[in-house]
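No lab work stands behind these numbers, since they all come straight from the coordinates. What you see is a predicted model; the values in this text were computed from it and never measured. Cβ atoms are built from the backbone, for glycine too; each structure is taken alone.
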Structure 1
Amino acid sequence: ISDFRRGARQFGAQRQASERRAADIGLHNLARTAGYTDPQRLVWAMEARSAPDWTRTVSVDGVTLGIALTDAGEASLTVRRGEKALKTLPPALKKVPDVIALRESVTELNATRLRMRAALEDAMVRGDHLQPQELADLAAHPVIAPMLRSLVWILNEEHAGWWQGDTLDTPGGPRVIGRQALRLAHPHDLFTLGQWPVFQAQVMDRRITQPFRQVFREYYPPTPAEVDAKRSTRFDGHQVQPGKAAALLKARGWVPVPEEGVRKTWHAEGLNVWIDTSLGYGTPNEVEGTPLNAAYFLRRGETEPLPLSQVPPRVFSETMRDLDLVVSVAHVGGVDPEATQSTTAMRSALLRETLRLLQLGNVRLENDHALIDGHHARYTVHLGSGTVHRQPGGYLCIIPVHNAHQGRVFLPFADPDPRTAEVVSRVLLLAEDRRIQDPTILEQLR
């Protein structure tokens, strides 16, 4: 059923919707028949049971093949001739049945990692609770176990920590889990518990790479002006590129409704989120861009918008995160620094911990900028756009290298985020500008 649903991507929009709907109905029926409370539980149970034997090796003509797993659970094929590691698989072995089976096992392990990464992020957003036995079953899978241990969990709605099997490693010491269910912590939980900086520091100190943004995820609480309002107007009036914006929203579960706007449904909470916009069904405005308007929340079957103070904080934050992404990526004028306050706050926290670990004391973080006292000059780096200015002297041109040639910058999450990597790299480069050897940059500094 999952393969059928994934294969729908090759068809048009109407057939995609039809086939995905059919797959969802099939999973619901299968889960109900098998005795699971929802399809997600069924999928997780199947993932836990379907792990291939990653310890198996195959020896053919003096070449030994096996599967290696990184600490993060990434699988790769190892090829050795005696004690020598080979970079590539000899062509003569590619059609050997046992070798084909072993390569398929590597593919399946990595596919499981991608599926579970998405499933765990969805579970955090939805606020799903997992029983200890469910976690234990999932932890038996060699690819899933590292993900479970690199995420922060909530126990009894009051303790946050790292899952260690029978206990939760919290800032206040180990907590016995017993038979109590756990759920993945959302930034709202860490914020209300007052432990967000603690876990950010732990992630950096332990060099934990989380499967998705959790501890360094953008968080969007209602502003004072929004608390008593029935609509959020923080992105009202922003002009976006229709095609790109519609694709981003669709990938995050938003559905265009002709003549009404775009809608996202939070099924567990019984809420619909609406944005008054013509995205997704074409208007003459597409030539110059389509404006986003106010976002409002309604209970299912009702027509009166809810006060934003009655919207669950997790739902509100994730909704605003979707809209912030659309405005930042699809804005007609490019990246709009004023629309990415939560993004710059995340990058500020990431830089703060990175600078602490590297013991760099010549960088200050103020007003969405990194202020750097370098050897050659003083600099500012905007945490939203990555723009660099020399003080005095104006704009400083530092061009990022292509992916194939770039070095490695540690980010505590697996999500691809080249702009964050670019911002962090520029700050670290200028903080130690005495060591710069690039002649193009040095010519500007001198």
Structure 2
Amino acid sequence: MKEVKKICCIGAGYVGGPTMSVIANKCPEIDVTVVDINEKRIAAWNDIDLDKLPVYEPGLKEIVQQSRNKNLFFSTEVDKAIDEADMIFISVNTPTKTYGKGKGQAADLKYVELCARNIARVAKDDKIVVEKSTLPVRTAHAIKNILDHTGNGVQFEILSNPEFLAEGTAIADLLHADRVLIGGDDTPRGKQAKNILSSIYQKWLPKENIIQTNLWSSELSKLVANAFLAQRISSINSISALCEKTDANVAEVSKAIGLDSRIGPKFLNASVGFGGSCFQKDILNLVYISKTYGLSEVAEYWEQVIKINDYQKRRFADNIISTLYNTVSGKKIVFYGWAFKKDTNDTRESAAIYVADALIEEQADIVVYDPKVTAEQVFADLDYLNTRPEEENRKRVTVVEDPVKATQDAHAVAILTEWDEFKTYDWNSIYQRMLKPAFLFDGRRILESKKMQDIGFKFYKIGEKN
């Protein structure tokens, strides 16, 4: 198996773009080409203005600036990049199926299969193919079946290298990964392929941080890691509902249990609910796999994590409606934040989408401000739900660039993303602009209750009795 001199990554999204940028930066001897059929996305990656990169991550533009057009390239020439590459990463979207068998739970692998068939069609020499997308167990087996039956005489080694990036800290996570997981066959060629990929990561990471496993273990580890993290969030969110009915404070409860060394403090911050591309999708995948093997109790257990998350978003929207005298019809409600978390422009499964949808259903007028999310994306997210005609969303929702002016004559402000800048606003000025009583709903627990109440707000914070 020859030395890797050229890498191709199919998919220029939230995983492919940052991961390949770091690999190119740390391995200047390797040419890295990121390809995508989305011409607009590739143009954005190649834009002279680095603030226009399609993915926002702190530190990303500096990494891209150092390597772009030196050994890091973004292109729409998919076949050319596949043909020239020694190693190919598959980093395409794997959404939850919206049709057919497994609808609403199983991963839709059509893009992965298309990649495999394209690689099989183009490849003329031996290649290492790396699964980078979040995939269900046995996907590598399916890819291998497609690649091994091409009749081209090309030998492929399939590796699973799941990402464990947290959006908003993806560059730091890549540069200082606590572990890199590489799954592959335990054959001589499989072990060699695993060692070759390991050697790339060892350019900047300690060898002991790179774990080699079989394919199944690698694929399942990714799903289980996200399921465990999401489980913690749903657990504390369920307790936040109880805190609001008693005199307990969820922050104090989180601190108390987080100090238990067996539990630890991470992922115990109550909020309006988790979002992002991985948690819900991976849990649903785990549910589907469990059902497939007849493990209905296991499936029901993990499905409850999703139900609590949905409940938390619905509860937040219901609280806004009931607090505003059981009607929000024609009332102006300002959303601070649309991304699923701070320091990213990713909106997939964001709580804001579902809270907005519930309030629009009650004929509220929503004004959205997010420092990194475009109006185009906001409307695309609402339209994707397919709850109502697109023109109704545009009638009820406005996206603005000035967060303070947006609150003029507003009935309420709801914080849906924990952007740091929201803490620094002149909340006195915001209060003066709003209709009275002025309602403020903190879905991310970033503001001080007493301070907001002293200003005059009717203040509601998740996890505290009001």
Structure 3
Amino acid sequence: MELPFAESWKIKMVEPIRKSTREERERWLKEADYNVFMLRADQVYIDCLTDSGTGAMSDRQWAAMMTGDESYAGARSFYELKDTITRITGFEYVIPTHQGRAAENVLFSHLVKNGDIVPGNSHFDTTKGHIESRKAFAVDCTVDEAKNTQLEIPFKGNVDLNKLENVLAKDSDKIPFIIVTITNNTAGGQPVSMENLRGVRKLADKYGKRVVFDSARFAENAYFIKTREPEFKDATIKEICREMFSLADIMTMSSKKDGLVNMGGFIATRWEDIYEGAKRFVIPFEGFLTYGGMNGRDMAALAVGLDENTEFEMLETRIKQVEYLAAKLDEYGIPYQRPVGGHALFIDADKVLDRVPKEEFPAQRLTIELYREAGVRGCEIGYLLADRDPVTRENRFDGNDFLRLCICRRTYTDNHMNVIAAALKNVYDRRHEVTRGVRIKWEAELMRHFTVKLEPLG
């Protein structure tokens, strides 16, 4: 008899969570202006808002924190972190920051100027925000297959190389770099193949451009390369990571994802001129070069987390739990972005709430309905997150409209997955009763979905 799959860790510490009543949740939603970011954490039963900084650290990480060096300059913990990053990525120059968007802010302050064009695969919200806030333009070159949520192909996060070359040929003088997000979050947590990364590198070399990897979930991307790209089936995750980063010049990292820590980020590069340019901004924005917004103890925990999460067993345990939830949704016929991504399930709100017009943000309404049903907090990754076009100020409706259900690393059990699936089934069963969405009462100019105020339309 084949043994069933089991986690590659055991539980050492627990945290209580509280169930709430439907009446309480109705009141809390209204008080939060129907924006689930504005809910208090203790008003949430199962939190799938994000996998960023919400995972559980290991005993090795907690032990490392006790030996963290808090020296202002030249801390031992920085050099331990730097050595780990260099060993995994091959990048010699490392600048720590307090999180991923801070890394983008520092790097883009050096590289992006008014009128620039930055092509890539489905820039995430902070990436696009940092580009557009500098009066530059993010051009999406993701493969068209990513928009068809029911299509099963292994690397839906890929860059469309024809689209990319068209942009490069037309506007090469305006392009400071190409950015590739691994995995591609906005497209549904979808991976990018090594073959595709090699194609991007070839085009970058042809047009003399540097390549930046948005690397928050680079280890998960390496897992999918190993399991879906035959060339790498016998390679270790660390070997695949070195190969991936050999095709890039620079990386930004939100360490709160694949670094398995609660706070932190970094920039790493093989180029001294990039390092020297970024140095001018890290000191005023973040801190000194050898801590850059991080405590010594957090750098020590991150060094261990990067090492742990570039092992196959850790990644397999994490991704198998996402697959477990997907299998439950398959039983109930609930449509999501296929195949299963690494860190989350992305429910196709246009297909679930098919009577809600796109102008009324179906995925946000679905997010509200799921929380109302069971206290499960997801996140809209769709028309609200897309913001308005910076020139026309019209809402952008050209992408997918997802309810993202992030699964925190080493945090919830499969029983929690069963609750999420059952709650979503209850919403799905009454989906045709929901014919209206939400209206925006107030919004910020950029990255509005974090603070937007909404009201339901029926």
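Listed values, structure above:
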{"quantity": "Origin of the value 6.0, where distance in nm of label points 7 Å out along Cα→Cβ at positions 48 and 256 was derived from one of 1, 2, 3", "calculated": "2"}
{"quantity": "Origin of the value -0.44, -1.26, -1.40, where log10 I(q)/I(0) by the Debye sum over Cα atoms at q = 0.07, 0.12, 0.13 Å⁻¹ was derived from one of 1, 2, 3", "calculated": "1"}
{"quantity": "For 10.2 (mean count of other Cβ atoms within 10 Å over residues 16-23, calculated) the corresponding structure among 1, 2, 3", "calculated": "3"}
